[in-house]
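> These are the structures, in structure tokens.
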Structure 1
Amino acid sequence: MDVLNTIAPVFLVILTGYILTKKRFLSDSLVKDLNRICFWIALPALLFGKIVGSTGNFTVVMETFLVVTAGMVACLLGGFVLARLLKVPFTSVGTFVQGTYRGNLAFVGLAVIIYSLADFTPEHAQQVETLAVYVLAPIVPIYNLVAVFLLVAFRQNDNRNAALKKIPVQLASNPLVIACAAGFLVQRFLPSPPLAIMRTLDVLGQMALPLALLGVGGALAHRKIAGRSLYAISASLLKTVLAPAVGLLLAHLMGLSQDEMRVALIFLACPTAISSHTMAERMGGDAQLSAAIVIISSLLSILSLSAILAMFY
């Protein structure tokens, strides 16, 4: 029942966004605006506030970060092997492999982690939330960087140099990256920021998770599984099964605490990020395949996340 109480609100809000969009209660333009507000304002405010309000540093989360990174690398390697075995077309390989590792950590993973802490004391919950944010901070640019290289390497045209030159600008202008970097700087050099500013960021950050989940549902309403089913299912299984399995093995070998294991495994069990579809569209990838992976991995993640949460109850 505790697992259901944690996972159900996350996916019911996603389902609400899906239904409201399908029924046109939420227009396409409004869904895009909600996602834009969440991506540019609410989530950055949440991440910035969590980092500034913390007392730790990145070194204390290094082992958790390494487990998440190892799960990502396992999926990358497995993705290339599986793409070869399944004879995925050359121009679809980048999209296929991206779908195996690029989890929806900020929109889904963070929400599941925070909602799973309902029975924790405020101090304990704050520690775990800080751990999650500290792991998320470097993963965001790494995910983006690897995705760009994959899509450029297997793109349908030869304009690769121009795309590679845009990578530094894309990373530097990502609001989540900016918020995390700014948060670390403020935490280091301005330990007592103005209370009014922090309360404002807290209010903005509180709307991040509901908006993010509604936006995910709204975005899924416009995705379709059009062919490529075998490829999409295979990539989704790597994302939702292989990644947390590798993470679980390494977490035990490295002796991670329960809190560290919770954060690492939930992040690794997340569905493929919707932004992977957006990037595939923009960079000449296989848009149909990326959409199918997002949908199927979202469904499979209900089981994978439930299994992970069951370990901690």
Structure 2
Amino acid sequence: MNDEELELARADAIKADRCFSKGRLRDEFRMKPKPGVEPVSFYKNGYGGQFGVYRIADCQPMKNKACSPASEKQIRAQSILSIKARMRSNLAKASVVAERWVNLEPLVLDTETTGLGERDQVIELAVTDIRGDVLLNTRLRPTVKISPQAMDVHGISEGELTNEPMWPQIAPALAQLLSGRHVVIFNSSFDSRLLRQTAGAFGDHMPWWEERNLLCAMTLAADAFGSTNRHGTISLADATYQASVVWKGQAHSAATDAIATADLVTEIATVHRELEAQLQELQAKVIWNDRTILRRKPQIFFGLAEGPSEAHRP
């Protein structure tokens, strides 16, 4: 409370002739008993001891402690502690993981599908590099119907897919592109399942699909920003919002979502690098200042001066 509110609270308590312990006097009213004032009563606390209470009318305001402004060294030390605390955060820990991913130069994959079920298939697929450059962007003609719910999300109709290639026509190019590469996918378990279902509809067992090389950006984002639902996950929209990623197209198209996923991972990766750079800069200033102080420290020499002293001069 401000000074005016504090004075009103004191006046109301004095008018009501209320009594308080030293702790409440200090914390609520910034007051303490006047010298020589005795408690009006004693009470037991929960630890077997006792404490006294004082009439607030017998108390006096405490003096405000004058706080000298923090020195440059203190401000720098506080900044270092603050950065180190941020480096222990969930976001910073996730950032270390994202940095490792970026260093792997992975590809990023996204799909749009006919639905979420066990027979649904991929109808749009895109692959980018980790910088967001599109390497593959294609639609596919499925062997099953598109569910109305899925169409409401991505807006792709069956009529638009009439002349599009089917899975066997694009699988070789996809296999060659992904061969030996780590692949980042937002919700990798879902896209992996739908790709297998799509291939399976044509008798393709996808022996080249290495699930051990998949990196789930949804798990990374949930670790960084926390989950937003009872499943312990987070949506791509929420994750990109938290990371301040600017979308480069309409959401729920495979290429746009893949680019957003790439940008999300690289943005998370920058957090740890930036904190490390800030910490190194502050620590370098501390070392430089300490060396400067040592250079300026007066040097005191003990011993005989060269030449005759004043007393021995003729």
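Coordinate-derived values only; no laboratory data. What you see is a predicted model, and the numbers here were worked out from it, not measured in a lab. Cβ atoms are built from the backbone, for glycine too; each structure is taken alone.
> Can you tell which of 1, 2 yields -23500 when helix-only ellipticity at 222 nm (-39500 (n - 2.57) for each DSSP H run of 4 or more, over all residues; to 500) is derived from it?
Values: 1: -23500; 2: -14500.
Here the read-out was taken from 1.
> Rank structures 1, 2 by relative contact order in percent (Cα under 8 Å, 6 or more apart) and report only the one at the top, that is, the highest. List each step's numbers first, then the result.
Numbers: 1: 36; 2: 18.
The structure with the largest value is 1.
> Going by distance in nm of label points 7 Å out along Cα→Cβ at positions 13 and 277, which of structures 1, 2 comes out largest?
Details: 1: 2.0; 2: 5.1.
Max of distance in nm of label points 7 Å out along Cα→Cβ at positions 13 and 277: 2.
> Further, regarding this structure: State the single structure among 1, 2 that was used to calculate Rg and Dmax of the Cα atoms in Å, for residues 101-180 alone, giving 13.8, 41.
Working: 1: 16.5, 55; 2: 13.8, 41.
Computed on structure 2.
> Now for a different question. Which of the displayed structures (1, 2) returns the greatest value of mean projected area of the Cα convex hull in nm² on calculation?
Working: 1: 16.0; 2: 37.4.
Sorting by mean projected area of the Cα convex hull in nm² in descending order puts 2 first.
> So log10 I(q)/I(0) by the Debye sum over Cα atoms at q = 0.11, 0.14, 0.16, 0.18 Å⁻¹, for residues 93-260 alone, computed for just one structure, reads -0.44, -0.72, -0.95, -1.21; which one of 1, 2 is that? Display every interim value, and only then the final one.
Working: 1: -0.63, -1.02, -1.28, -1.49; 2: -0.44, -0.72, -0.95, -1.21.
Computed on structure 2.
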